[in-house]
Structure P
Amino acid sequence: MFSPRLAGGLGVAAVIFALDQATKYWVVSQLAYQQQVPVLPFFSWVRWHNDGAAFSFLSGAGGWQRWFFIILAVGFSAFLIYELARLPKNEKVMGWVFSLILGGALGNLTDRVLNGYVVDFILVHYQQYYFPAFNVADSALFCGAALWILTMILQWRQQRRDHGEAQSGGR
């Protein structure tokens with residue numbers, strides 16, 4: 001079951017995980033909780049703790065959400081490892097998709113298990129409008145999900161094109 005595809009995917013996930021945890025360690029060691037350090041007019045370093053999910057979904061829900069997100073991350077990570085192991089060699093894009101999502105999921109899972117919250121530190125804003133703070137794991141999750149959606153759209157378009165050609169007799 002251990003294939004070169006799985007080894008490569010786990011390697012990419014491990015790099016993302018290590019980068020995520022290293023940057024969170026740096027933030028926690030350098031910034032006080034809720035401290036904001038402006039870098040550019042639209043970008044700041046911050047140290048925020050999110051006990052919810054994306055966009056602080058279920059943040060402050062009483063604590064049960066920690067275990068819910070831990071179970072969800074463990075289950076989905078197991079699914080991703082299984083999918084990486086059985087992925088055909090020519091499916092390079094899906095290997096990246098699964099690896100990016102796995103690395104991000106494991107990074108945030110580690111925070112939830114150890115701290116009960118996820119450390120977010122990248123803040124993008126314009127005047128009084130703020131995008132929710134995020135971290136390296138969130139970025140990897142987003143890139144993996146966006147690549148997955150793009151792949152599905154391209155496959156759907158190719159299937160429509162193939163179906164159209166088959167109906168027209170290949171003309």
Structure Q
Amino acid sequence: MKRQIFTTVFLLTGLFLQAQNFQNIDTTKSEVKFSVLNMKVKTVEGSFKGMKGEILFDINDLSHSFMKVCLSAKSIDTGNNKRDKHLRSDDFFNVEKYPVICFESQKIEKHKNAYKVTGLLNLHGISKRVEIPFSHKDDTFSGTFTINRKDFDLGGNGTFMVADEIAINIICKTK
């Protein structure tokens with residue numbers, strides 16, 4: 001009986017201490033921005049908002065750190081209602097069938113003067129391994145990487161209207 005009580009107290013203490021390192025995402029100040037070349041001459045910029053999830057980040061123990069973050073595909077905003085409606089359609093994000101875009105880390109490691117997170121990006125019903133170099137200062141995580149839209153079956157095969165490479169910039173503020 002004493003052993004069970006000790007084990008229970010030990011587990012609860014561990015969970016409490018671990019919970020102290022969780023960072024809550026500040027949904028109102030966090031966003032994912034993107035840019036892509038359109039018709040080979042114009043860069044279209046946009047964003048996704050409403051980032052939610054869990055982050056446990058300890059610079060002294062990266063092996064137990066993780067990130068699990070999602071956002072609404074419907075939140076896409078390029079400043080052009082007609083374009084945004086098209087991006088939400090079956091031609092691109094198909095937001096009715098795939099309403100969320102999620103990233104879940106598998107490994108976080110120190111990389112030069114910053115960090116690198118490796119994990120699965122689930123977009124448009126397809127999961128692909130991506131690496132995101134990022135920095136962390138105070139309450140902000142910032143990372144930039146590129147994806148190939150064809151890897152996620154976005155926008156068909158044509159490259160004249162929309163380039164294949166999409167640059168992504170993440171600003172994740174925690175509170």
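For which of the structures P, Q does the calculation of helix-only ellipticity at 222 nm (-39500 (n - 2.57) for each DSSP H run of 4 or more, over all residues; to 500) return -22000? Considering all the candidates, the number was obtained from P.
Structures compared: P, Q; top value of mean count of other Cβ atoms within 10 Å over residues 34-41, i.e. the largest, recorded for Q. Given a value of 35, 21, 15 for semi-axes √(5λ) of the Cα gyration tensor in Å, calculated from one of P, Q, which structure does it belong to? Going through each structure in turn, the value belongs to P. Once relative contact order in percent (Cα under 8 Å, 6 or more apart) is computed for every structure in P, Q, the highest value turns out to be that of P.
We did not get these values from a lab; they are worked out from the coordinates using the rules stated. Remember, it's a predicted structure, so these values are computed and weren't measured experimentally. Cβ atoms are built from the backbone, for glycine too; each structure is taken alone.
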